[in-house]
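FYI, it's all coordinate maths here, none of it is from the lab. This is a predicted model, so every value here is computed, not measured. Cβ atoms are built from the backbone, for glycine too; each structure is taken alone.
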Structure 1
């Protein structure tokens, strides 16, 4: 805590070292040069204290209290915070004596904590709003595939036309897959929140994993889109959780299929030092910068007309981070997207 006592009219007095330090001043700076200038103080705050001194000289005010910003040494436009308390102890202008006592103390850490608490509160409130919207939307999301399954199952009973039966069976299958994915996302979210999400590491053949994913997804791809695997190495084996890797890559591919109407979707991986980076690159609609900033948050959906919970990418992020990795996206509207994640791992390989 800093302390100073001075005559406001002749600027004579004294102050302890901490008082100078809190104001960003050297201890040997003349007191009159500090009080009359406050050169390190934010202009808006400086004007407030000067207004107070003007009113004191008129005899209109006797006390000032406020939080002031002080420029950090060597840091332009970066501010520490202090709290100032100034009290008029003697008011006798006829004798050229208007004495004040000033106390200041650094509250920078307090303000930073306050800022973090506000951000945490705002984030919690946003999550509550998103969760409420999610729960309200769940009945619709679940009812849609259920209605299709029930409706087209009834039609299957009533028709003997082979082509119609095949079409209805395909619709039932697609909606069954959608319903299973919705339920799976909800269950995964509950496990993540409960801290019971499990990982089982073992030997993973990366090429075989990617080939299996591409093969299983081929039926979902639109007619004008080519889904392919870009093998980086003739052989690549790592120790990891195959099921979780499959879950993340499949989620990336599913999203690419939803938003790519022509061109290609490429699944691949690259070794980067001691990390292995997996990626899914498409020629789809792309994502703007603002949406990219929120894309891995829970309940966020880029297109409200596309079925899904808005949980898939958030779950992917949790999986990757719990595996010690990083996740991200590179995209431009109209130029496609590249979703990636990297994991620290020991790679057994032989180059092509």
Structure 2
């Protein structure tokens, strides 16, 4: 089975490559010519240089492929709408066109629970819950989903999607590193009491669910929620601080205070012409709003079972972080000689 993985040099994509290789897949990875990742260079993979904005490179990448796992995306929590749609919507369309040209029979799309927004309900959200994205990222993912279903019906491609809430775990350089650095600098605080119930995915469970979706006979035209566990920001942060032997936060700030702070930081970054502000309104929503996800459909139809809980996920995050920092220190020492 020949699989093409986009975003394979990223967080979720790298775990998906591991998952597919373990199951005997031949894996082709689409990577940009600017990618410096060496994560899988020692493994028996084929790499194809290309970009979601380059249709010709996508046509070449999709040749003789049995299934495409489209994981590549612009995952930031801040930025202009145009940037999100160029990658997450236009890029998906270009890739689907390449699949049609090459008669690729199957396409699995990595969507997001961001399509639901943050509704005021205590009930876990099912796949049929009303869609109300509150950020440009979620808007672009929801639009790409609509595109996906249209291509599936028109071109007889087996198309599926999965939606995940917050994704963390080893190799996570977005949420995990943000929390670790904030703990180290003593500037982390709880939004409200920090006990908001949230659903969280480990990147390895997401990869597992992607593979199951790509193999299921029931998945055509279907979307599946995925998660690993339910927790609270306080539980996650206190456990992370304990494992790192750092003091847990003592400060509490109201949601409205944190939201204003996020807006101010975004404004400062915009005035400076910089990208990726360290604290945003979207981070406040993610860490300060209760949101639970229902995965009954995935467990019943895909036979998906989460393999990681919050303790194993955080233990593995810390182990990965220690390894990365030690390796970086060694490389720095070598370059200084």
Structure 3
């Protein structure tokens, strides 16, 4: 195999796909990138066996072929390569030679690869019925819900983002069992799934990283093997879905609230940040103390100090104090853009609901803490 490619494009393509390879992965095949030639292009593929990503870029092909190269070292070599074009060729012993593509410099770099047939390529998506989706809208939906996803929960379905179709809308839900975020948006096409699916958090991160400024995307569903396929520009991502029954999130969202208070989002955010400084570790507990016309945001750490920050509000009712993990409230406020928020609750121990008054399709639920 031999080809010449622009260094900038080659480096960008490698960095796009190497993110799915775990830094702790020591198995050579899974810590490698598959390089394949086309008629006037090369295709790079990486996988961790659960997620696979591939991208294609233009190149001048001298000799067709394929090889597997160690991802981290290839990435470092190309990043430090000081010439504008890269000539890459391989021999029968799978040795990779990298040179200046213009042939002006004598620099030569050698890197040992492996046969391409050792690379664990994902099987093709069997369902060729793909649906169009709006990348910018998906990015917004992920941003507003993914903060609530668990990272390494024993309940595997919490380690991903739930997606389903509801009429003409796509619905995304994230939860870790202590908080929940749900958003719905109208899509030009419904999602190609017959019921809700859970996409792993790692795939969600890669998807948001790939979306960038891409204006058009496609999604496909492989029901037989439980996989989703995304195509964004010249990048394709295939991910296995998390197997299991996602809880009925509708049962978590309170249908009736005794109180709903309108608060300035930025004023509350700044007050929470101030109180979080003296919130006791590791609970990060802050308290919202409601009384007629007033909200006091407070926190304390024994033998260290405390914060009491009052602000006016339109609350009318009995005095009530609700405790939260400060990070949970700040995470919700951080994904909203509205000037005000609606904070609803019934009792100090019942789920608290946060809504965007300008967006009826978004809702966040936060479980309070014991005081």
Subject >> For 10.2 (mean count of other Cβ atoms within 10 Å over residues 114-121, calculated) the corresponding structure among 1, 2, 3 >> reply: 1
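Of structures 1, 2, 3, which gives 22.3 when mean projected area of the Cα convex hull in nm² is computed from the coordinates?
On the way: 1: 27.2; 2: 17.5; 3: 22.3.
The structure behind it is 3.
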Original post:
Given a computed value of 4.2 for distance in nm of label points 7 Å out along Cα→Cβ at positions 154 and 258, which structure among 1, 2, 3 does it belong to?
Top reply: 2
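Which structure, out of 1, 2, 3, was distance in nm of label points 7 Å out along Cα→Cβ at positions 186 and 218 calculated from, if the result is 3.4? Don't jump to the answer; show the numbers that get you there.
Values: 1: 3.4; 2: 5.4; 3: 2.5.
Of the options listed, only 1 reproduces it.
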